[in-house]
Structure 1
Amino acid sequence: MGRHLSSRGLRVLAVSALTIGALATLATAAGPGGWDHLGDRGTPGSHSLDLVASALEVAPAAVYVGGEFTDAGGIANADRIATWNGSNWNALSSSTSQISNGRVSAIAVAGGKVYAGGTFTNAGGEPDADNLAVWDGTSWEPFCTTPGNTIGGNVKALQVIGGTLYAGGEFQNGAGLATADYLLACELASGAPSPATVELDGEFSGPVEALTATSDGTLYAGGRFADLENIAEADNVAYLPEGGTWQPMGSGADVCTCALDAYVRGLATNGTDVFVGTDETDVAGIAQADHVVKWDGSDWSAMGSNTAGSDGWFSTLTTIYAVTSDGSNVFATGLFQNANGDARADSVAWFDGTTWQPVGSDGAGGGPIGTGTGQALAVVDRQLYLAGSFTSAGGDPQAWHAASFGLSQIIAYPTPTVTPGPSAQPTPTVTPGPAPVPTPTVTPAPTPPDTTAPRTSLRKARINQAKRKATFRFGSGEAGSRFACKLDRQRFKPCTSPKTYKKLKRGKHVFRVKARDRAGNVDATPMVKRFRIRRSS
C-alpha cells in the first residue's frame with residue numbers, strides 16, 4: 001500500500017503536454033501540407049534545430065523545448081533546452097551554466113522555476129545535477145538529491161501536483177531511497193525527496209514512461225511494470241488518488257488479469273478523463289480499443305474505430321509516444337503509417353470526439369512527417385506543436401525536429417458573437433416605492449449524513465516462516481479511514497498499515513482487519529487472511 005500523500009489541492013500542472021493561453025506571437029504561414037517550421041538557425045532557409053527534440057512544455061508566453069540539439073535558432077546558449085515565443089528562439093541557460101551533454105526528455109515549470117529531466121550529467125557544472133536539475137533563473141542546480149546520492153538513471157516524465165514534483169523514469173533507488181524505484185516524489189519548496197509513493201522496495205517493478213494528473217489531483221503513471229503494490233490488475237498503468245493508495249484501472253481476461261499488457265508511453269487528461277497511449281490492442285477486451293483509449297475514472301472505452309467499426313483505427317504495429325488533449329480534441333503521435341488505410345495518417349493523428357483523422361499531409365497526399373517520428377506534443381492557442389526526430393513536416397524542409405500546425409485548418413472553432421449595446425434611452429421618472437420588506441432568514445437544510453461504510457482491502461500478506469513473523473498491508477477506498485485489527489481470538493484493536501505480528505505460535509492463524517471512516521461508519525465485513533506457521537522439521 002502506498003503512503004498517504006500530503007494535501008495536494010487541485011492545482012495540477014501537466015508536464016509533457018498542456019493547453020494554455022496565447023504566446024506573444026504565433027506564426028501563421030504554413031507549408032504545403034499545413035505544417036510550418038519554427039524559425040531558422042539565423043540564416044534564411046536553414047532549419048532551427050540540428051538534433052532531436054524530445055520534450056515540450058507550455059508556460060505563459062513560451063513553449064519550452066527539450067532534446068539533444070545545440071544552439072537552437074542559432075542562439076549560442078540554447079543547448080538541449082530552449083524557448084520558442086511564437087516568432088523567435090531564446091536561450092534558457094546562460095553562457096556559464098548549461099546542460100552540456102545528453103538529452104532533456106521532460107520539462108516542468110512551477111513557481112518561476114524550470115525543471116528538466118533526462119539523461120545528462122553535471123548540469124550547470126554541478127556534480128550532483130545528474131538526470132534531474134532545476135533552473136532557478138540564474139543557474140542550473142541539483143534537485144531532489146540527498147548527500148552523495150543523485151538520480152542514477154534516465155528521467156522520462158515529470159508531473160507537478162500542488163507542492164510536489166513527481167519524476168518517473170528508468171532509475172532505481174532515486175536520491176538514495178530504497179523505495180524510490182522508477183518513481184520519485186520531491187518537495188518543490190525544499191527541493192528534498194518526500195515520502196515514497198510506495199512503502200516497500202521493489203513494488204514498482206519497471207520503468208515509468210509517462211505521468212499526468214486529473215483535475216481532482218489524482219496522479220496517473222504509465223510504463224512497463226507489473227503487479228504494483230502486489231495488485232494483480234495494476235500492470236503498466238495505475239493511479240494514486242490524493243491521500244489514497246495505488247489503484248488498478250480495471251481488469252481483463254489476459255493471463256495478467258490486467259486491462260492492458262503492453263507499454264504505456266503517453267498520458268493526457270481532460271478534467272477527470274484520462275487518455276492513454278499504449279502498444280496494446282483490445283484494451284479491457286474491447287475490439288476497437290487499440291493504442292489510444294479513454295479511462296473515465298471507472299471504465300475503459302474505445303476512441304473511434306476503423307471504417308467498418310469492427311476494429312481500432314490504428315494498425316496493430318503501432319507505437320504511441322505522446323498524447324495531448326484540447327478539450328474533447330485528442331492528438332497522438334508515434335510510429336504508425338496509413339492508419340485506417342489513409343495514406344496521410346502517418347505519425348500524428350487527431351480524434352475529434354467521434355473519429356480519428358490525419359493532421360495535414362506532406363502536400364502530396366502522404367503523411368506529414370518525413371523520415372523519423374514524433375515524440376512530444378503540446379497545444380497552445382489553437383496551435384499544435386510537435387517535437388521529434390523528423391527532418392520535414394508538411395512538406396516543409398526547414399521543419400527539422402520541431403513544427404507547428406494551425407488547428408483552425410481542421411477544427412471549426414466557434415466565432416464569438418458580439419451583441420451591440422442598446423441605444424441611449426431617456427432617463428425615466430422614478431416614483432419611490434414602499435419601504436423594502438426585510439428578507440426572512442433562511443436556515444439551510446443540513447447536509448445528509450454519510451451512512452456508507454468504507455470497503456477494506458488487504459493489499460499484501462508476508463509470512464516469514466523462519467522468524468515466525470507475519471506482516472499485513474491494508475487500505476480503504478475512503479481517505480482518512482482508520483483501522484482495527486485482530487489475530488485469532490484476540491479483540492479488535494486500533495492498528496495502522498503495515499501491521500506485523502512476531503513470535504507467532506506454530507499452527508493455524510486468522511488475521512482480520514476492518515476500516516472505519518471519518519463519519520464513524522465501520523466495514524461490517526472485515527478482510528480475512530488465514531495462514532499457517534509451519535512446525536520445524
Structure 2
Amino acid sequence: MLDIRDIRALDGPNLYDLAPVTLIRYVGWTAAAAVFAEQLAQAAAEWNIELGQPTYHEPSALGERAISWRSALPATVAALAEHLAGVDDAPDINEIGRRMAEERPPASVQQLVDQAQAHAAPILRTEAGWQLGYGTRSWLVGGGAPPWESIGRIPIVAVTGTNGKTTTTRLIDHTLRLSGWHTGRTDTDGIWENGALLDGGDWTGYGGAVAVLANPRTEIALLETARGGLLRRGLAFDRCDIAVFTNVTEDHLPDRGVSTVAEMALAKATVARVATERVVLNADDPLVVAVAAPLASAPMIWFSLQPDSPALAAARAAGGTLLVVRDEELLLQVGAEERRLMAVGDLPLALGGLARHNIANALAAAGALHALGLSDGQIVLGLASFQPNARDNPGRLNQFQHGDITVIMDYAHNSDGLRVLLHSAAPLKSATGSLWVIYSGTGDRTDEQIMEQGAIIGSMADRFIIKRDPYFLRGRPVGEIEPLLRAAAGQAGLAAEAMVELDGDEEALSYALAAAQPGDVIAFAVHKNRGDQIERLRRWESGESVASSQ
C-alpha cells in the first residue's frame with residue numbers, strides 16, 4: 001500500500017537536499033515505496049533522464065515519509081511520477097514532453113552550461129531564456145561567445161523567519177542604497193529595483209528571486225525568503241553570501257508535510273546551510289539557536305535584546321561578532337571590542353522604545369550590513385533615517401492621525417504579530433480612549449491558533465471588528481472562522497456588544513472611523529491590497545471622506 005500525499009519539484013536548495021530534487025511524500029510501507037522508486041527509475045531511463053539514487057527521509061511528526069531524487073530535470077521527473085501514480089489531473093505523455101522541452105537546455109545551450117560550471121558561474125532559467133551569472137554580472141545566452149571575464153555572482157542576502165523578514169529586508173535595502181548600491185529586492189509587497197516597485201504582490205518565493213537575479217542592473221540582491229516558496233520550489237539560488245534568520249513561531253502549520261515549529265525551523269534553516277560569508281541569527285529564539293546554528297555553513301553573527309543571554313556566552317568567549325542592546329543603546333561587539341552604534345531613542349522604527357521587535361529587526365539588519373563591509377557610520381545613517389511610515393515600510397506599524405484619532409496599520413497575521421501590534425498601539429490611546437481592533441482570521445490556521453488570536457484581542461481591546469473575507473477561508477466553510485474569534489475574545493473578557501462582524505477592509509475601516517471618538521486608537525490588520533488602504537488612510541488623514549465604496 002502506498003498513499004501518495006504530494007509530488008513536488010524542488011528546483012533549488014530545500015529542506016531535503018541542497019540540490020534540485022523531485023520529492024514524494026507518502027504514507028505506507030517502505031517496500032511499496034521502493035517498488036514505485038524502481039518504476040520511476042525505469043521511466044526516467046526510457047525518457048533519457050539521469051536520475052540519482054532515491055533518498056529515504058525520516059518520517060515527519062505527521063507520520064508521513066518522503067523520498068527524493070536528485071535530477072537536473074526535477075519538474076519533468078515530477079510529471080513522470082504523477083503519471084505513474086495516476087494522481088488526479090496527472091499529465092499525459094504530451095505534457096511530460098512539453099515540460100522536458102522547457103526544462104532541458106538545448107544542445108547549444110548545454111555546452112555553455114557545462115562551461116559555466118567550469119567557470120564557477122551560476123546558471124539561471126528566466127522568462128527571457130537561459131542566463132549565465134546574476135545581475136550586473138549576467139549574460140543572456142544568445143549569439144556570440146560569452147564574455148566570461150564579466151560573468152559571475154553578485155552579493156545575495158537572504159532573510160528568513162516567521163516575523164520581521166520584510167522590515168529587516170527593507171532596512172538593509174534602504175541602508176545599502178544610501179551607501180551607493182543599486183539594489184534588487186523582494187518582499188511581501190513586490191519586486192523592487194533601487195527602491196522603485198517593478199511588480200506588486202507577494203514575491204517572497206522562487207519567482208521573485210529569479211526576477212531580481214535576472215535583472216542586469218542588480219548589483220546586490222536582498223531576498224525575503226518565506227516558508228511558502230521554500231517548501232514549494234526551494235531556493236532560486238545555489239548559495240547566498242549572507243543569511244539572516246529572525247525567529248520562528250507556530251504559524252502556517254501544518255504545511256506540505258511540515259507540522260511542528262521545529263520542522264519549520266529546519267526548513268527555514270536552508271538559507272543558513274547555503275551561506276558562504278556570514279549567518280546572522282537571533283540568540284533570543286531557542287529554536288534558532290538549537291536548529292539553525294548547528295547547520296550554519298559560515299561564521300555566525302548573533303543579535304539579542306538580552307546582552308547577558310547564555311546563548312551569547314560561547315560566541316563572546318570565542319571572539320565572535322554580536323549586536324546587542326544594553327541600557328537602551330545599540331552596541332556592536334567584535335571580539336573584545338565594543339562600539340556604540342546609536343540610542344534606541346534615535347531609531348525611528350523603535351517608536352520610542354515601544355516596538356521592541358523592531359529593535360531586534362534593526363540589530364539583525366545591522367549584523368547583515370556589518371557582514372557586507374559597511375562602516376558603523378553607514379549603518380547608523382540607514383537605521384536613523386528609515387521611518388515607520390507608508391513610504392519606507394508600507395503596511396508595518398504605519399501611523400495615521402486625524403484630529404485626536406489614531407490608526408495603526410500593520411500586517412499582523414499571527415499571534416506574535418498581533419501582540420506586537422496591540423502592545424504598540426495601546427499606549428497611544430488617551431486615558432479615556434478606546435483601543436479598536438480590526439482583524440480577520442485565516443483558514444489555514446488551526447482552531448487553536450485562531451482562538452489564541454481571539455483571546456489576545458479580547459484581553460487587550462475595547463472594541464473588536466471581525467472582518468469577514470472569503471479570500472482568507474483557505475478551504476474552510478463560510479462562517480466557521482468568525483465564531484472562533486468571537487468566542488475566544490469573549491472568554492478573554494470582551495463583552496459581546498463590543499464586537500461586530502463586517503465584510504472586508506473597506507467596510508470595517510469605514511465603520512471604525514465613523515464610530516471612533518477623540519483619544520481612540522484603531523489597530524488595523526491588513527493582509528491584502530495594502531496600497532489601497534494606505535491611500536484611503538492618507539485621504540482620511542488630510543480630511544477627505546473615505547466612506548466605503550462597497
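Just so you know, all these numbers are worked out from the coordinates, no wet-lab data involved. As the structure is a prediction and not an experimental result, all values here were calculated from the model. Cβ atoms are built from the backbone, for glycine too; each structure is taken alone.
Could you figure out which one of 1, 2 the value -10500 for helix-only ellipticity at 222 nm (-39500 (n - 2.57) for each DSSP H run of 4 or more, over all residues; to 500) was computed from?
Working: 1: 0; 2: -10500.
It must be structure 2, since only it matches.
Determine which structure produced the value 0.65 for FRET efficiency 1/(1 + (r/R0)^6) of positions 131 and 275 (r between Cβ atoms, R0 = 30 Å, to 0.05), calculated from the coordinates; the candidates are 1, 2.
Numbers: 1: 0.65; 2: 0.85.
Of the structures listed, the value fits 1.
Where does the value 24.7, 76 come from, among 1, 2, when Rg and Dmax of the Cα atoms in Å is the thing being computed? Before the final figure, lay out the partial values.
Working: 1: 26.9, 106; 2: 24.7, 76.
Clearly, the read-out refers to 2.
Of the structures 1, 2, report the one carrying the highest value of mean count of other Cβ atoms within 10 Å over residues 75-82. Mind showing how you got there, number by number?
Working: 1: 22.1; 2: 24.8.
Ranking 1, 2 on mean count of other Cβ atoms within 10 Å over residues 75-82, first place is 2.
One of 1, 2 was used to calculate mean count of other Cβ atoms within 10 Å over residues 51-58, giving 14.4; which?
Numbers: 1: 25.5; 2: 14.4.
Label of the source structure: 2.
If distance in nm of label points 7 Å out along Cα→Cβ at positions 67 and 403 is calculated from each of 1, 2, which structure is the one that comes out at 6.8? Walk me through the intermediate numbers first.
Values: 1: 1.2; 2: 6.8.
Here the read-out was taken from 2.
Once FRET efficiency 1/(1 + (r/R0)^6) of positions 83 and 379 (r between Cβ atoms, R0 = 30 Å, to 0.05) is calculated for all of 1, 2, which comes out largest?
Top value of FRET efficiency 1/(1 + (r/R0)^6) of positions 83 and 379 (r between Cβ atoms, R0 = 30 Å, to 0.05), among 1, 2, belongs to structure 1.
Rank structures 1, 2 by distance in nm of label points 7 Å out along Cα→Cβ at positions 259 and 395 and report only the one at the top, that is, the highest. If you can, show how the numbers build up before the last one.
Working: 1: 4.1; 2: 3.1.
The maximum falls on structure 1.
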